[in-house]
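In what follows, structures are represented as structure tokens.
Read-outs: derived from the displayed coordinates by stated rules, not from any lab. All figures in this text were calculated on a predicted structure; none of them were measured in a lab. Cβ atoms are built from the backbone, for glycine too; each structure is taken alone.
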Structure P
Amino acid sequence: MVEDHPLFREGLRLLLDGEAELEVVGVAGTGAAGIDIAAELQPDVVVMDLQLPDLHGLEASRQILATSPHVLILVLTMFDDDDSVFAAMRAGARGYVLKGADQADIVRAVEAVGRGDVIFGPGVADRLLGFFAARQASRHHEAFPELTPREHEVLDLIAAGLSNDVIARRLLLSAKTVRNHISNVFTKLQVTDRAEAIVRARRAGLGDGR
């Protein structure tokens, strides 16, 4: 464990040591100490805070992984911004959990990372899903800016191979409305049939609407 707040550090140690399958083999209050202890003890998992008094937790993680790539890093922090989450992923962290999470969630995260899984706490997972959904929507809009959001949805489902009836049920639209949207899409993309629309859409990265 690498955590600079004594009260939180002790509480976390007691929590994890109280689990039959877990054993805290070392505790550090600074990034440098965490690097040294990890090199000496070679733990299965390092639970890493980000805000440390000497160097950032992600830099400490990078240095640990540089010498001991088999060590698995779980970030446990109060920071839930996108920059911190993605920086942790780039640094090699296998999990990211917020300090406000339930104790049971923290224990499960340590166990999951120890098994080799990649895990994110509920709040972090929601942010990731929202980020990628926004990126996907933005990418689609950039590909075909002439289409309305609904037409993008219809084209995405067409590219996924769905029939008009299935698209109508998926979007809660009438079959006639779906046909009208498809007609508009064909006109705006200047394609003559469904096959040509599918080719254009898939080239642009659409077709994951299943």
Structure Q
Amino acid sequence: MGLFDAGRRAEGAETVHERVLTAPNAITAVRLAGLPVFVWLVLGPQALVAAFWVLGAIAATDWVDGYVARRFDQVSRLGQVVDPLVDRLLLIATALTLLVAGLLPWPVVALVVGRDVVLLAVSFALFGAVPPIPVNRAGKVATAALLTGLPALLLAAADWAGAPLARGLAWTLIPLGTLSYYVAGVQYALAAWRLRRPSR
């Protein structure tokens, strides 16, 4: 069992519940609430190290809510839809914030944001909503790489001895994450097409 599947029960397929008030959904809500704090820390007082820890905590809870949902049989239909959307919002907001702060070049932001804009537009054009397609392994790798590489840019810009190491880590993971992001996007589009075909 891999890191991304931690907490999965061994006895078979997990049950998807219709409940809204679950612990994983509450964790997702906390993640979303932490995003404005991150933006303010970067663009307001420019407390880059504090912003790194806030963003790191937000990113870590992406794994925590999935683990809790699988381990304690709290996988919900709402969580399956909202959690990936929060991930997309987190990546877009982080990339735009770092762009405004002068820490991330606009071509990288265009690649990250453009991919999500296109996929969301296609999803709503074909289905009128986000289709129930599970997040694939490439998407999980991409999210993990970007949510490690992008925060590393904050440490790279801070005044400390480890800044060069943080910069190297950032520019190793960001291209890897971006490439995986597009691989996942193609797989998502193919899955949406297969889902769409029977209704035609």
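Numbers for the structure displayed
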quantity: Of the structures P, Q, the one that 21.0 was derived from, the read-out being mean count of other Cβ atoms within 10 Å over residues 31-38; calculated: P
quantity: Ranking P, Q by mean count of other Cβ atoms within 10 Å over residues 71-78, the structure that comes out highest; calculated: P
quantity: Top of P, Q by relative contact order in percent (Cα under 8 Å, 6 or more apart), largest first; calculated: Q
quantity: Parent structure of the calculated result 0.94, given that Rg/Rh (Cα atoms, Kirkwood Rh), for residues 15-102 alone is the read-out and P, Q the choices; calculated: P
quantity: When Kirkwood radius over Cα pairs in Å is computed for each of P, Q, the largest belongs to; calculated: P
quantity: For -26000 (helix-only ellipticity at 222 nm (-39500 (n - 2.57) for each DSSP H run of 4 or more, over all residues; to 500), calculated) the corresponding structure among P, Q; calculated: Q
